[in-house]
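Alright, structures below, take your time with them.
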Structure 1
Amino acid sequence: MKNTTRLKALAAERRAISVPGAANGMFARVIEDLGFDAVYATGAGIANMSLGAPDVGLTTVTEVAKAVSDMADAVDLPIIVDADTGFGNAVNTVRTVRLLERAGASAIQIEDQVFPKKCGHFSGKAVIARSEMVQKVRAAVDSRLDDDLMIIARTDARAVEGLDAAIDRAHAYIEAGADMTFVEAPQDFDELARIGRDLPVPQVANIVFGGRTPDPGRAVLAENGFGFVLYANAALQAALRASREVLGALKVDGSLDRVGDRLASFEERQTTVNKATWDALEERYNDN
């Protein structure tokens, strides 16, 4: 079964499947090794890890496509891709969808923020007109080659116009052809429940550790019609904390003796990057 078809079927089950985020092939490998059903190519993670910059609209579509291509080469999992605002207007969205679909996306998420966008859990966001976003959704739907490639329409209007307006926008995006919608940054359990109840297609929840949306757990989100629950930057946050602790000890002690138990073994690292497969290829094509 194609990854696009697999992912669409999973969304339709509305089981609030946990989808961790990755910004590169190695974290995608960890996600696959642990048995998750899909991986989220996180725009914030790509900005943070590749650029050392915040999620404020600095990445380009080609940078995101390269990261997606790397992940698609590394794993056999459906990839949900954060495509920010579509990287421009409706015409730019056409190119974005074509490029990301070729790179290996199984779903493409676009949002209705004004460019340059901000992380959904930052303050100071602004949204474009609903009619403009409707045209972006239409452009995305018209541009995909595979009908099973899902278009996920995200609205950040909750923080700007309130929950009623955000839900109204999501309805309009569904009418324009979106397969799923994603009302970003609801602020309590009642808002999450209303989103799931009022919108007819499977929903996406985004749980950011330290962010605005509470985490009621997978069972509650499934009861309320959510298809996927993104933990977009859990791996990044864990790696950042561990890196600071390990390197901080190295700076102070001049060795890793005190923090050796915080490090993956040499063997674990090679297993994660599938070295045995590359060794087998080298042996196969060795002409000696």
Structure 2
Amino acid sequence: MSSDQEATCILKENAILGEGALWHPIAQVLYWVDIEGKALHIYDPEKQEDRLYDVNSRIGTVVPVEEGGAIVALESGIHHIDIKTGNLTLLTNPLKKQPGIRFNDGKCGPDNRFWVGTMALDKREGAAVLYKMEADGSIKQMLDNLTISNGIAWSLDAKTMYLSDTPTQTIFAFDFNSEKGEISNRRKCIEIPKSEGSPDGMTLDAAGNLWIALFGGAAVACYAPETGKMISKVKVPAPNVTSCAFGGPELDVLYITTGWEGLSDEQLQKYPDSGNLFSVKTGSKGIAANFYKMEKQVS
């Protein structure tokens, strides 16, 4: 394993539970969310400016839309957000009869569908599921009996989907049919020792390795999915590391979100940058994010 690097704080935002890091390759900005702060953030590293959109609901994740704007998975349903105005348009809400459940992490796949998981607010075992949303806005449950459906990524050849269920300490792999948007053959891919932290958000690099945020582990670790072995680690001066995404013009900057929710006063004194945004150049490069493709423009 290569020697550890350390991430640097680049934005002091004090997010309660920062999450959902995603680099917009056209706009050259970082999308990220504060779940408990109920806000979408868009960070422009060139201008060193962070725009905040109050969405009035817990926000699990955000993905860009090919036709413009973005999709946000809120506790109140999946919405399209107009980035210019902040206006929200409800697309679907499979959670309306499920009190105590919210959307968590999600991404757009190489199939241009939106894949998004859930979790119970009390984190009870087996309450979470994974959905996929088609271009026409229809939604289908693809997995059940998860606990905290979290980081999601796809292999370079788009034949494998990776998904973390945080409390199990496991990254699962599935055979992925991009044309049909189907998954099968679930198996364990990476098992992370509890001493390293728990797997949260993750992203893929251009070599096909997974970079996994380690919640409670103050780090992002790079793993080879073929072997399940750790390759390298980035230390983060905040215990609760939640998500990561490669960005920048060359996709060679790893952006990292964190949160302070649940930390003791003693931990907050030790890690005052908890809840802030970090970055590091790891020597690796990422791949461009997939966009959700909608059948019709939202009015």
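Computed from the coordinates by the stated procedures, all read-outs in this text should not be read as laboratory data. Remember, predicted model here, so these are calculated numbers, not experimental data. Cβ atoms are built from the backbone, for glycine too; each structure is taken alone.
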With helix-only ellipticity at 222 nm (-39500 (n - 2.57) for each DSSP H run of 4 or more, over all residues; to 500) derived as -14000, matching label from 1, 2: 1
Mean count of other Cβ atoms within 10 Å over residues 41-48 derived as 15.8 - corresponding label from 1, 2: 2
Structure from which 151 was derived, volume of the Cα convex hull per residue in Å³, options 1, 2: 1
Among 1, 2, which structure scores highest (criterion: distance in nm of label points 7 Å out along Cα→Cβ at positions 33 and 121): 1
